[in-house]
Structure formats: structure tokens, C-alpha cells
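Derivation of every value follows stated rules applied to the coordinates shown; laboratory data play no part. Here the structure is a predicted model, which is why all the values come from computation and not from measurement. Cβ atoms are built from the backbone, for glycine too; each structure is taken alone.
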Structure P
């Protein structure tokens, strides 16, 4: 289980508002993976 105290959420970079748009989706790691994954559309 992930820590839900305010200190833990702060250290994980989670929050609400315009300053936290980089962690939409639950975590910084998930946001990084989403932004750095290139999806190549298959064309035949």
C-alpha cells in the first residue's frame, strides 16, 4: 500500500492544481513512462 500521509504525497510529487500536472496518473514514474513511450501505429 502506498503511503497516504501528506509528507509522503509531497515527496512523491502528488497533489492538486496546475503545479501538479506532471504527475497525472498516480506517480512520477508512471508519468515519465507515459511521456517517454513512443507508440508506433502499425500501417499496412
Structure Q
């Protein structure tokens, strides 16, 4: 998941305007945020 997030962020940085790239980044961040909340890492959730 982190590898996909990193690759997506690098593609966006390099000018990739594909909506699926942006959606992929948002999905990865959402998953990380959800997992953080499940384990009590509230500072990552807010």
C-alpha cells in the first residue's frame, strides 16, 4: 500500500493528471487513516 501511495504521489508530482492516479492516492491515504484510527493513533486520524 505504501509503495502504491509513493508511486502515485511521484506520478502526480511529475504532472500525471489521470483521475485514477489521484483516486489511487486518496484510497491509500484513506486506508492508512482508517487503520490508524483502528489502532488508536488518533493524531493521524484528525
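Here are a few things to note about the model shown:
- Of the structures P, Q, the one that 1.0 was derived from, the read-out being distance in nm of label points 7 Å out along Cα→Cβ at positions 5 and 29: Q
- In this comparison of P, Q, the computed figure -9500 for helix-only ellipticity at 222 nm (-39500 (n - 2.57) for each DSSP H run of 4 or more, over all residues; to 500) is attributed to P.
- Value 50, 26, 11, calculated as Cα extents along the principal axes in Å, assigned to which of P, Q: P
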